[in-house]
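Nothing in this text is a laboratory measurement; each read-out follows from the coordinates by a stated rule. All of these numbers come straight from a predicted model, not from anything done at the bench.
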Structure 1
Amino acid sequence: MELMVKGADALTVSETTFGREFNEALVHQVVVAYAAGARQG
């Protein structure tokens, strides 16, 4: 699978990792965990 990158050439990535359906709940969980870690200093 190739992803188009703004201002650069295409990037080849794994179909196994990036060829999946968008999971909004999982993205929310990751963002919340990242923000919580940032607050810890």
Structure 2
Amino acid sequence: PVHRGRVHRGLTSAGKKSRGLRNKGFGAEKIRPSLRSHGRRGN
């Protein structure tokens, strides 16, 4: 595993924006805490 820094984990402010952590309300339920965890939910 090489890509381990903040940038690669989407923790920079641009990364958070692209992950949609800036939004609240309808539609934001699906992206917290992360896109991946939502993909694993209910599996």
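To test your reading of the models, identify which of 1, 2 gives -0.87, -1.09, -1.11 for log10 I(q)/I(0) by the Debye sum over Cα atoms at q = 0.24, 0.32, 0.33 Å⁻¹ when calculated. Intermediate results must be reported in sequence, preceding the final value.
Values: 1: -0.83, -0.96, -0.99; 2: -0.87, -1.09, -1.11.
Only structure 2 yields this read-out.
Match the computed value -14500 of helix-only ellipticity at 222 nm (-39500 (n - 2.57) for each DSSP H run of 4 or more, over all residues; to 500) to one of the structures 1, 2, and report its label.
Values: 1: -14500; 2: -7000.
Computed on structure 1.
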